[in-house]
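Scrolling down, you'll hit the structures one after another.
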Structure 1
């Protein structure tokens, strides 16, 4: 249970309300792979569609960031939400792969308008109003969003069972309309940036951070492991699980309930981490969690019922998510303050590159050998990532 500090809701209520209300009806991700499969798309085509988001993130994150610096975070976020919403609405009307591909490009670019700008919007506001609320905002937002996602899967299951699969895009559009209407009430503290000088400094800082990480034993292998795990994630995502479960007679509406179950696992995973993670033992904890996730991935190979497969999927997800807090703590222990933000961006870019590559490759592999046996890729990739973690020699910065 979270506790709102004095004056917190007065400043942040629009952001909290938007996090809960919008996520509540944005259950399209739970059904999108199933929907496109029913349109007759191959998994290679599906992988290409899903790869558009990380690709556009790499290409457009900095250019669209300039819009936020010139016209304000609020303008950038609301503009991004508008085009995302219209993109999802367009998916309700088009079924041709080429047109859907173009729509996803629009959605991907629109996503970059809001991805970093929303967080910057809140931080700028809290630095002006009350710096002490920053930590509380992140904690409360995570809890609110997780709770909303748990409920959204249940709502999605009912909606799909009642109205059919295609209606997910209408609800996705409405979720962005709701976000815009709520965030119109949010305040903003905005100071126009000098873009030319800012971009030059960003380039210099990025080059310096990359050199630092390359020469640092822990960060070099940590970032290598991060890349491999992001690549492996495709083979433990909806692209794999959806056809696998459908092959085991899993009902269409059940993917909403599965979305709720996975969201619940993500919500409780940090509590397990907090209970079992010992101080300065993050490396060992990550290795154990990843090893356990590999075991449950292998068990899926023996699944003859969707119930057993689903249980393995949820346990795999639990151990993957349990690793996340330990991974973040471990990463920041070896990062100097002056390079913290830039190295964080470098890590995010590596994740985007790995995700894009694995989604494209993963779709072809699933078409070739089927979803169950595509786990042959997941397990060895995770094991190589574990070897990278083992090779890290822990020394202070």
Structure 2
């Protein structure tokens, strides 16, 4: 099961790594900073409309009931409503602040939204214990992107052509996901609004959604604050190091995506989970995180030089400090999955809120004083504070479940 989530995450990370690297090499540093700002801000805005539906439906479909199909219909309606709000908010903020074309901004905004819709579809498949189909959709769609990308390179493409190539690929992925879901017995329909059912969904999903918002904020707000307080060139330098640091995040998914489905099924069925699986996964994640740190310390500068060029070589110093956060990042993903699987999503929300609070306060105080260094320190503090708080919650949750046996 885990191998397909690995392939999925790896392919997506490589796609965006190549995309950002190509743009960094072919755009002026300030223009590249503008592009990163649009991707980052739109991702943050989307997180406010994610509503926890991805994790909710993965958990829900591990143990289906007669209302599951109707709930998916309501989720589609919520996505349509959220799209209007998402586009409006992004335009209001981004159009006056960026120096790229209106068309580029529009394509990136729709692209980010559709990428997240595909993630929603993938989570439905994961809930059905089907880990292969989402990869099949993604692989087919990204072949289309690579074909357009390679052809466009021949004609010295501009920003609009490159992001349009990915846009076409994402639409194809969306169409394939809907087709395969239908084969699996899940119809994607626009149905009439059912307020009672929506309320039932949001009661459980919204705390997970708020948790996602706080995670997105403490992961992405650094870019916004650096842009506001320092400048677009610094945004580009930080984004290069951060993109390599974020490449590591697909490794936990190998274990955590199937683990979430397994733990959710076990809890929905027995109202208990075997924490032995959690401990074993923690050991694997710790070992992998330290291995990644060693690799990036040894060849991180070479990766930056080969992929982004010597203009961004100073980003290696940012990367060497950012990687300190990797073990915390891996393990708080594990503790978050564990708590969500036993319906303790409110505790995840609380922990990510405090991590965000620490991150944003530190950045606001210290970015004006020490610049990018503040963003690095705040990232490390946020990951480990989230982990520490969630470890406490997992400990007491385990004791609570043990008492009910």
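Every number here is computed from the coordinates shown, using simple stated rules; none is lab data. These figures come from a predicted structure and were not determined experimentally.
Where does the value 56, 51, 42 come from, among 1, 2, when Cα extents along the principal axes in Å is the thing being computed? Show your work: numbers first, answer last.
Working: 1: 56, 51, 42; 2: 60, 42, 37.
The read-out was computed on structure 1.
Determine which structure produced the value -30000 for helix-only ellipticity at 222 nm (-39500 (n - 2.57) for each DSSP H run of 4 or more, over all residues; to 500), calculated from the coordinates; the candidates are 1, 2. For helix-only ellipticity at 222 nm (-39500 (n - 2.57) for each DSSP H run of 4 or more, over all residues; to 500), the value -30000 is produced by structure 2.
When relative contact order in percent (Cα under 8 Å, 6 or more apart) is compared over structures 1, 2, which one is greatest? Please list the in-between numbers first.
Values: 1: 28; 2: 24.
Result for relative contact order in percent (Cα under 8 Å, 6 or more apart) over 1, 2: largest is 1.
1, 2: which one has mean projected area of the Cα convex hull in nm², for residues 92-227 alone, as calculated, at 13.2?
Details: 1: 13.2; 2: 11.1.
Going through each structure in turn, the value belongs to 1.
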